[in-house]
Structure P
Amino acid sequence: MNNQANYVLTLSCGDRKGIVAAVANSIASQNCNICESAQYGDPETRRFFMRVSFAAPEGMAREQFESGFAPVATAYDFDWQLHDLSRKPRVLILVSKMGHCLNDLLYRNSTGQLPMDLVAVASNHTTWQKRVEHEDIAFYYLPVSKETKPQQEAQILQLVEDQNIDLVILARYMQILSNDLSEKLAGKVINIHHSFLPSFIGAKPYHRAHARGVKMVGATAHYVTADLDEGPIIEQDVSRVEHAHTINELIAQGRDTESQVLARAVRYHLEHRILLNGDRTVIFK
């Protein structure tokens, strides 16, 4: 028996007695060893959420476990997924001219901090092409204008399909995804932005926030939906601002926060720690 988890099971269902015991007994009956388990019952929605990582016996096929678990899943009407940790999710990053989040992700990827297969980076600018190719990662230049946006988004979707992409990261990609693309990639796109919304919408939010004397800067990472910047929130954080901070110091502080928040959100997704609860998220950290 492995001591290291090689599968993650996530599930949700209507809350009722006996779920944890039923799941644990089913896993143990197949000679699997639970390495980590977390659960949450939402008193408002009466939904139950659970994440279990476990080690399976050597030679056990994924299909074998799924077949053994199916009776319990049917009995409790689970909405469930089994994730094989030997297969790292395939990732595409979209970026524009600001590279702080991209560079942070490239570093974390190169040092093995994120369990992903970073397949490619695509951009509507060539600003970061040399930086990306230096990491031996494919770079796609996909210029866009108001007139060519449908064609450019078709190229993005084709890239996702051709490369079997599991997750798209908007690392300060300064283009709004159309409703059509957002719907086609539902649950597969994570975005990051400052947390000055809705007070400072549009261009140069840090400059306007500085002019108003804000006392903290923050960032929000969320799943992309057709509703602009209103998808289920994954992670947020803030840092304090002092009166002596210049606008450049405030911007730098904000960008550091954005990078850290995005990295945490991406890791939660890659490690299958996020379950959707309507418009909210349940995250087993």
Structure Q
Amino acid sequence: MTSPRRILVTGAAGLLAHDLVPALRGAGHVVTAMGRDDLDVTSPAECVAATAGHDLVVNCAAWTRVDEAEGEEGLAFAVNALGAANVARGAARTGARVVQLSTDYVFDGQSTQPYAAEHPPSPLSAYARTKVAGEWAVRALCADSWVVRTAWLYGGGGPNFVSTILRLADERGTLDVVDDQRGQPTWTRDLAELLVRMIDADAGPGTYHATASGETTWHGLARAVFEERGLDPQRVRPTTTEHFRRPARRPAYAVLSNRSLDTVGVAPIRDWREALAEYLRR
């Protein structure tokens, strides 16, 4: 790292920011953490004021209630698209860079091999459409920006699939978990450390994929949680998306290629199973 950056993290009460803020501070950066009560990203004026005096803005603010977005797309758009635009516009006015967090949901899941960062988005759901719009807004309004797509996040900063499986393991004898959606479970601490590496490497503007290495299904992840906790994995039974319908369509294959990180000399995140084991030990 050449010198400490003054970094604003929006969405500071969220799952990723829980690990990102201390990781940035641990690397010597000066961090301003602003949650929803501190900064309304749907307000252009607030975003201009908040970004002033910072070298970099990491926009973690997002509407992430995927199924609710089907009936509230306007509200999701206000945060994920207009909010991202406001943050990018404010950063551009004050000369700051932007890191915009995005998602594997921007793809339709029809691929048979990991999606490259340059692959054209094809969103299936309202949530995904709003995240694609946010990506475009950031690129258009702040040329010195990164779009960083990640997936299947879990960690200590809030509810997530892993914490849900742990709770259900205590409440139920068996669990039925979808086995026809593939992705990359990613620990927020690992993602936070990767973002620090990208910032310290002064990576150039562009679109990057940042997920754990390897891949599995939701069923495979649930079984792994049981195995790591010394529970009988046979209690986790496979089911299909068809038998577990939800309002928002999910991509069946949402595996992201991390080759984009090679271009900036940043090591990708380790294998998902290794990270999960460490997370559960903690």
Comparing distance in nm of label points 7 Å out along Cα→Cβ at positions 85 and 229 across P, Q, which is largest? Q
For distance in nm of label points 7 Å out along Cα→Cβ at positions 45 and 213 computed as 4.2, the structure of P, Q it came from: P
Comparison of P, Q by relative contact order in percent (Cα under 8 Å, 6 or more apart) - largest value held by: Q
Once distance in nm of label points 7 Å out along Cα→Cβ at positions 181 and 205 is calculated for every structure in P, Q, which label goes with the largest value? Q
Taking Cα Rg over 2.2 N^0.38 Å as the quantity of interest, name the structure among P, Q where it is greatest. P
For structures P, Q, calculate mean count of other Cβ atoms within 10 Å over residues 13-20 and state which one comes out highest. Q
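Taken together, the values in this text are just the output of simple stated rules run on the coordinates, not laboratory data. Please read all numbers here as calculations on a predicted model, not as lab measurements. Cβ atoms are built from the backbone, for glycine too; each structure is taken alone.
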